[in-house]
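What follows is a group of structures, each given as structure tokens.
What follows is calculated from the coordinates using simple rules that are stated; it is not laboratory data. All values reported here derive from a predicted model rather than from experimental measurement.
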Structure 1
Amino acid sequence: MKEFQTAKMDSSTKIFTFIFGGIGVGAIFMLLFFRKPEQHFLWITLVILVAALVSAYLLIPKISVDEKMICIKNMFVNIKIPVENIEKIERFEKIGFNFRTFGVGGLFGYFGYFNGNDVWYVTNIKKKVKITMKSGKIYMISPENPDDFLTPFRKEAIL
């Protein structure tokens, strides 16, 4: 099974992650230096921020491929996509409006359900690969080098 490095975050994702991290550091600063006994909401806020940050980081996938399967794996899921069920696989450079149905939208990447039922594990929106299944389901991933990722599928004529 050949592993592909997940793409490094694009600039907008880096900025959003940095801002969110700054808010978390600010919350810690407020908690430690301006704490009063009745300010329990700061502890709750801190726990929520840290949980969001850690869980979003753990959603970053590892991508691997062999002749029969594409695997997308992180700490929470292990998605196995049979190559025989793929209708089309292509580089998808279009950047536009996407509706987040359920998931993370910008913190370390874009993970979860977008545009209804499309499954995204994207860390760089400029290096997306779109996998369309024969059933109509769509998966979006972002390997660091999309062209290298697509090479084995050119032989299979799925492109």
Structure 2
Amino acid sequence: MDVFKSQYDLIKRTRESLFRYCETMSPTDYVKEVEALGGVSIRSLHVHVADCYRVWLGNRGLGKSLSRLKPESVDNVQGMREVFKKTDALVYEFLNEFKNQWDPTVQASWQSDSVELTELWLFTHAITHEFHHRGQIVKIGRQLGYIPPKMNLAKS
């Protein structure tokens, strides 16, 4: 069994429950900027999560030159699903590239410095980052009046 691919499959299934929750919202609320959390919207947090995968796994891990996504480029949850289909492909490319080689380090820029990071660190950072922002998305949804279902990690 490929543990990291299995782990990412759980993350994708868990993300699906968040997408279904977001689909209960009006399109206006999905893109509404909420001042209580620094003026971010659910859409901008989703884009930020996808960008984290693109920057850390794509650019830094795989050496690609992927540009940053702009929240305005995604109109709705269905469009965000498409963004994450591409993100998923990138994650699987990363996992295939570094399968059984999680200790080698890559030089990466970090807060105007250069550090050595392992591929395992890059993957762990990206997935924990997603769950951090998932909590913020649910909090914004609650503030906008949408009661979320149980948002636990999906079962295999």
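Here helix-only ellipticity at 222 nm (-39500 (n - 2.57) for each DSSP H run of 4 or more, over all residues; to 500) was calculated and came to -17500; which of the structures 1, 2 was it taken from?
Details: 1: -11000; 2: -17500.
It was calculated from structure 2.
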- Item | For relative contact order in percent (Cα under 8 Å, 6 or more apart) computed as 25, the structure of 1, 2 it came from | 1
